[in-house]
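Next up: some structures, all given as structure tokens.
What follows draws every value from the coordinates through simple rules; no lab data is involved. Worth saying up front: this structure is predicted, and the values here are computed from it rather than measured. Cβ atoms are built from the backbone, for glycine too; each structure is taken alone.
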Structure 1
Amino acid sequence: MMGQSLAAPAVARATTARSAGSQNPAPRPRRNWAHTRASGFALILVLLALWEASSRLGWVQGQSWPPFSAVLVAAWRGTLGGELSLPLLSTIGRMLAGYAIGCSLGVALGLLLGANRWIRWIVLPVVEMIRPIPIPAIVPPLILFLGIDDALKVFVVALASFFPALINTMAGVLGVDDVLLQTARTFRVGWSRTVLRVVLPATLPAIASGLRVAIGLALVVTVVAEMIAGSAGIGYYIVQMQYALRPDAMYAAVLCLAVTGYVLNRLFLIGEARLMPWMGRG
């Protein structure tokens, strides 16, 4: 009992000592991040200006390439009137539901596979067989079982989010410093406490990387599923605007997706910076 009571502080000290280097990295050259980000936004403005000019000046022929100003007006009206904002909100809702389910299962199984070699040897071949299958390829078969309701979209989003979370978490567990694990063994810390107090904190950066990759995939897969088997959502809206020959509304939906993806990524980085300030990516 005394050995176990001393284990947690000892492991904590070892973890702190090991984390100190990662939380206090070598000083990096100072950069004007505000100037760098301003340059990035300036590049976006230049590209949008080229878009406007290419349509106005006839560089791109045909009615399928409206000027950016017309797309912006369509996006504004669609957002205020609900024609665009309501499908976008329904898409985000499905995406977040599938993302939460897939990432939760992926992190849990990744911890298990990384910690137990026997389970890893049994399960990993199955994972590697399923993982390369393109999500759009499995949507038609899944329609036979799940229909075209929200269950289908949530399932494919969860599946797409599951694998990045699983692989990154497992890799993070396998990369935990042996000194931390040996310290836990020396003080006879139980397996569950070792995972919670040693493995999980040391694996957080890898988990965060997997979750960040998964959130982009989740948005893409949600839209693709809505295009293939949708009756609502922004993906279905884009297809309908294509059939209705309304390119301004179609591009407005694509523009809203781009902004949504950027906002989700920034929110993720802000949360990561709060929870793991040593990562330095916020």
Structure 2
Amino acid sequence: MDDKPITKPLDDANTLTTVGSIFKNHRQLLWYHFTLSDDKGTMLPQYTNDNVNSVVGNLSPQLNNLLNASRLGNLAQPCAEYQFLGEFLHSYLDTFSHRDKDNRPFDAISVKLGIGHGLAGSEPDYTYDENMPILGNMPDPELPYWDKREYRSLQGEKAVYEFLTAYGTRPALGFEEIRNVLERFNAIREEGKEFPEKIDFLQKSVNRFIANGKLNPKGKNDKENKEINFLDKMSEKYDKDQAQINREIFLGDLIGQEEKYPGVCLPGSSVCKEV
């Protein structure tokens, strides 16, 4: 959702395109990235607080639009349901991360500009807490100090886990079996020299579950379980260009059905313009 031209929040090709995006990205922000806002981009009253779980069991109207799209069913395009489900999950998880340092959600639109969390940079998307400054070197109270991200990250992961396990079959692992892995993963910085450490930890943790028989993944042509290698560029990795092609194919038969799919940017939509 952050890469596809019709759904991404910004055109980050350069500084000028990034700044220019805030004048025309309102639909994308409201429908996919800041779904707790009303139609004008202001936070809905029930979410104007620091309760990161306020959306659990209490989906916003727009999140319901995205979820309902995945449940309408389309025999001609069976992959459409899963495409829509993935888009819902992206937006659902964004409700946990798109918050300020005190865990209050950002408005989608401010002073008629699609700013979102732009003034906070990438800080809201990180999962780790900043280290507590040593005594005598406390941060300026007027400056943002991000020390509540690990909690909200874990709550978001738990919410997605609970949604998927309710949506699908019996889970291979209970949440308490993976909680420690998630807590340690969240605490590792995802920027600078520590980023490889974060990926390495995740890979080793997943492969440990596989080796212990807790997970049983198989490749497309494999009879045996295989290890996960997140660094293998030739593996079944995410390819943003292919993802865009797939979306066009999966949703191709839905062109012009905006009334049936409210709150969704369908291919060829006259409502959603590329940023």
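In this comparison of 1, 2, the computed figure 27 for relative contact order in percent (Cα under 8 Å, 6 or more apart) is attributed to 1. When Kirkwood radius over Cα pairs in Å is worked out for each of 1, 2, structure 1 gives the greatest result.
Among candidates 1, 2, the computation of mean count of other Cβ atoms within 10 Å over residues 195-202 that gave 18.2 used structure 1. Given a computed value of -11000 for helix-only ellipticity at 222 nm (-39500 (n - 2.57) for each DSSP H run of 4 or more, over all residues; to 500), which structure among 1, 2 does it belong to? Checking each candidate, the match is 2.
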